[in-house]
1. Figure out for me which of the structures 1, 2, 3 the number 80, 53, 43 belongs to, where Cα extents along the principal axes in Å was derived from the coordinates.
2. A value of -13500 was derived for helix-only ellipticity at 222 nm (-39500 (n - 2.57) for each DSSP H run of 4 or more, over all residues; to 500); which structure in 1, 2, 3 was it taken from?
3. For mean count of other Cβ atoms within 10 Å over residues 137-144, which of the structures 1, 2, 3 scores highest?
Structure 1
Amino acid sequence: MEKLGIYIHIPFCAGKCGYCDFYSLAGCDHMMPDYHQALLQHIHESESAILRYDVDSVYFGGGTPSYYGAERIADIFNMLKLNGNVMVDSEVTCEVNPDSTDPEMLKLLRREGINRLSIGAQSANDDLLKLIGRRHNFRQVRKAVSDARDAGFENISLDLMYGLPSQTKNDWAETLAKAIELKPEHISCYALKLEPGTKMYNEYFGSPIIPDDDTQADMYCYAAEMLGKYGFAQYEISNFAVRGYESRHNIKYWTLEDYLGFGPGAHSCMGNQRFSYIRNLKEYIDRMDTGEDLIDERETVTPLERAVEYIMLAMRMTNGISEKEYRTKTQCDWRPIIGVLKIFEEKGWAVREEDRWHFTVPGFLISNTLIGIMLEAQTTGRVDSIPWMREAYKVESRIALPSTEDEIFKEIYRQQVAKKKF
């Protein structure tokens, strides 16, 4: 059978971080029992869909799953095992915050089959942690890792953030050094993104105390180099792992594999169907109680959209793309893409290793722009030669190049068109 990833959304938090725009709620602990029953019922009623697959990854995200409680996490996982073919070697991840973990709850999680932890460390600078609304200090991060090892966890990931208010390059270097000292198997490095509607957006958007683009680029490049020296191979724009410890679940998103979500706001993609559930906790619970439809949005993924997504997602990874895989997944002409990639190679933004192409670290820094150029080449280069594309193109809007401050990117595209390699 085909493989399936399961995502469980836990929308509860002890407090809302200043940068977070995920669907999560603080001060709603009284709704946990009702939500738990609704979630278990939803999983049970989805048995027929789950049983069509072998489940090889489960991810408890949030929100703060550790705040929800180990007993409830175990209940949910047991319900999945009762209603699906959960493989014995599945990767089962639970996000935890250092302030909501303790030795006993970690032991319970490990005993019940959770075998991977994603710890929200964010920074080793306690002042920065307070500034962004985190409830822990770095001493608690160290203790959480130590307790997790004692509980038997052999697969631990640390989430880190750079580009924080007033954060210097030295702050970032110290955070990376202290994270490496903890010897996790996986490290994620995310740039702060100020999202409209968040507390930090209102306080810091346009503020001079946010590190500028050049400083953030230096932080990113330093992280890639530093982590590489200590055995953490980069396998995606923001993710680094000891060989063999790449996140199996997250790779599903980037390689267009099937996944099924549960919980308010959770997304799913199965076959050519993509859908998401209502982003409202109370309504999610009420609709499960009355039997109403939980789906908020649903769409059929067209061949054109799938081809576009393949480029957008595959080029996020250091595994990149190959001619054979590209032709198989998109049924499109490779020549426009290879033409652009060769130009990127000349500029040091992409590299070919054996039969696969991927971005370099400098390429990842401007990946949105480079991917935009590839999408333009993909679209304009195949309309006349691919029958299904001609029809799809009539009803789809033209893919525009992303805006950029540097005219060189547009010039590269113009030069490539002039050479008639498309």
Structure 2
Amino acid sequence: MKAEVISIGTELLLGEITDLNAAYLASQLPLLGLDLHFISTVGDNRQRLIETLNRSWQRSDIIITTGGLGPTEDDITREAIADFFGEPISIDQSLVAQFKELFRHFNMDMPESNIKQASIIPSCEVIPNPRGTAPGWWVEKNGKFIIAMPGPPGEMQQMWTNVVAPKIQEKFCDAIIYSSTLKTFGLSEAKLGEITRDFLLAKNPTVGIYAKPDGIHLRVAAKAGSATDAKMLVENTVAELRKLVGEYVWGTDTDTLEGMVANLFKNKKLSLSTMEVGTGGILANNITNFSDSLTFYKCGIVLSRSELGKEFGIDENVISQYGPVSTEAAKEMASVVRRQYGTSVGVGLIGIMETGEPEYKMGTIIIGIDDGKHCHALKRIYPGTRLQIKQRAAVAALFELRKIMQ
């Protein structure tokens, strides 16, 4: 089966938002044994969308659209599909009743424009949307399919996971596909590719390598006649990859570094405080993304480099002797914040996000960790934009914290 994705929205063509939906579907379709041959982007223009649907219909078996299912005049996906098939649009009053109940739940009056989202055509099957007021459409004609889903990634992904993917699996897939993701940090994509080269060339299970903000991921997917066999193929490969990659592996699938660190601190009944210079508090932000962070995270101090001094308990001799961008300064920060706030562990994080200072290289990250017994420090230099460097600084600090606390 050949699949095609059409992303709809003028804001995509203008670069105002990034097309996360196409990337997500591109990662999911192979897991169902579907070959994605084309991805198209179309603005909010009815005629151009009809032309795109016509071209896609000639070359693909399954067409998946995202976007254009909202209540406004420029949301034209339903109308374009109706025109393409030559079918009349009518309003499903049961959907209108659902919309009204949803708005009533939030103590709001439903705008009349939302009625448009209850539009259907005779050949469409409505796909429920538990996170919004834009139901999807599943249309089958002559052994081919158009599946229309909403544009907001949260709504689209839940619709895909809960309804569309299982329906595709049941209808088209003669084998079970199982996958798992191994998450690593500390190795470049090229180096990890060299280490795992033989696995990357394998056919079943297949192994893909992907650069992500929290490191490099290895996704393992296997196809078999039963779920048990597919799972066993994946688990065996994951075990072999773990042996190869070793300490650089930090998690799998839905694991997050902040979640893993949080669970370590909670399970060991330990507490944490941090002091950051030059990173804008990104480490504190990541830690507090964990819902129960206040049970172990006691303090996060965010400073500029010029503020790094005795006012915050820092020994000025350390700064004058070694400089504010040094492993000694990072260790001093970790020790000071741990003592001042009485926590089990303190972390000091220093980052250089600016150019124009010859003595400091942009992308320099220094991490200090004081666990009450030893004071550790390491220095790294990361490439990338300001935001990418900040993100890598936080990930690196969490990764080192996890290693030390295990």
Structure 3
Amino acid sequence: MILTLLRKPKSPQIPVIIGTVFFVFCMVTFPAEVFDASRAGVNAWWNIVFPALLPFFISSELLMGYGVVQFMGVLLEPIMRPLFNLPGAGAFVMAVGYTSGFPISASLTAGLRKANICSRSEAERLLCFTNNASPLFMLVAVGVGMFSSPRLGIIIALSHYSANFLIGLLLRFYKKREAGVSPVIWRQGNILGNAVSEMKKAYLANPRPFGKMLGDAITTSVTKLLLIGGFVIMFSIVIKISCITGIMSCLTKIIGLCCMPLGFSDSIISSIGWGFFEITLGAKAAAGSTAPLAQKAVAASIILGWSGVSVLAQVAAMISGTDLRMGLFALSRLFHSIIAGCTCYFLLRCRTVLAWLARPVSSPDPSSFPWLETLLWYSGIFLYTMGVLGLLALLVCLVRSVYSKY
């Protein structure tokens, strides 16, 4: 079998086999380092990722099963179509993506695509601007824990969210006239009646008692979180091996050639190399560098915008059961990093912002967010998000009903 593969130099399996053999060889050669890296990955997944994403995954599965997402989608169609040229159900994905973190919006987008609520190009565009870093990670872990400045965390988060929102506005023109685009259902008849009808249709397509639906939601959610945990642990080991073998050093030199015209210091370029693989290590390296504060903040924004190869692999796993492609998403991550970095740079050039950052403020302790508190914190965010979406949907319905009378 190996000889057959070697006779085909263009076979895509050969690089995978070589990389796998090299990876296993390094694991055997450096067992202590690999064990420490895997343990760090497990701790990060269990203490941060699992409690942060579990309430969003379970609640989203329940809302999809009962047709609430379709209900809100019909009501919010008048907002999502003009802004992003997307079906109204994309508002739910967008709200969850902006308040949770990677890669739950990819899972929700895949669910919309499987339910045929949006076309392939619409799902790909939705995927591009709804994947964000966690607000708790940016405000507490990065702002307080890494930079010792909660207000700088706000600046980084603002740059991150505004850049992704701008990408969503620009992508509304991507394949605008594609055949098979989802229909605009809110224009016909009463919008509230259409919303209720869609909700009933979605539930009757797969009716289940609450106990069964809750069990399925928990099973699906935990399975996805285990998959994400595997990626976190694996890339933690990959980064460690890359550092030991010198691959990270070579990658840093390549990135340095690209970033040299920007005037970044060597330590910042090194942190961007780390962030190419994983955002936490990259952001931490940027915050701990000896560069000026503006460079460190801009580098952190670039790293958060790119999100790391680890997150790209997680997103690819979430959409693997659909016909969605990763090309546009990877390109949007590149533009997200550039726009976020530029936004952060210009914000830090503003005198008002600099004066605001210089004011003393009490900083919360990042270690004060244990597992259960993190779970409750994100559960509250989810409920708050659903409340805001519901009020927005009712407001749109009210405006539409008043407008239709005239």
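1. Values: 1: 65, 52, 41; 2: 80, 53, 43; 3: 68, 65, 44.
The read-out was computed on structure 2.
2. Details: 1: -13500; 2: -11000; 3: -23500.
Of the structures listed, the value fits 1.
3. Working: 1: 19.2; 2: 14.1; 3: 23.4.
Once mean count of other Cβ atoms within 10 Å over residues 137-144 is tallied for 1, 2, 3, the winner is 3.
Every read-out reported here was derived from the displayed coordinates using simple, explicitly stated rules and does not represent laboratory data. Note that the coordinates shown come from a computational prediction; the quantities given were computed from them, not determined experimentally. Cβ atoms are built from the backbone, for glycine too; each structure is taken alone.
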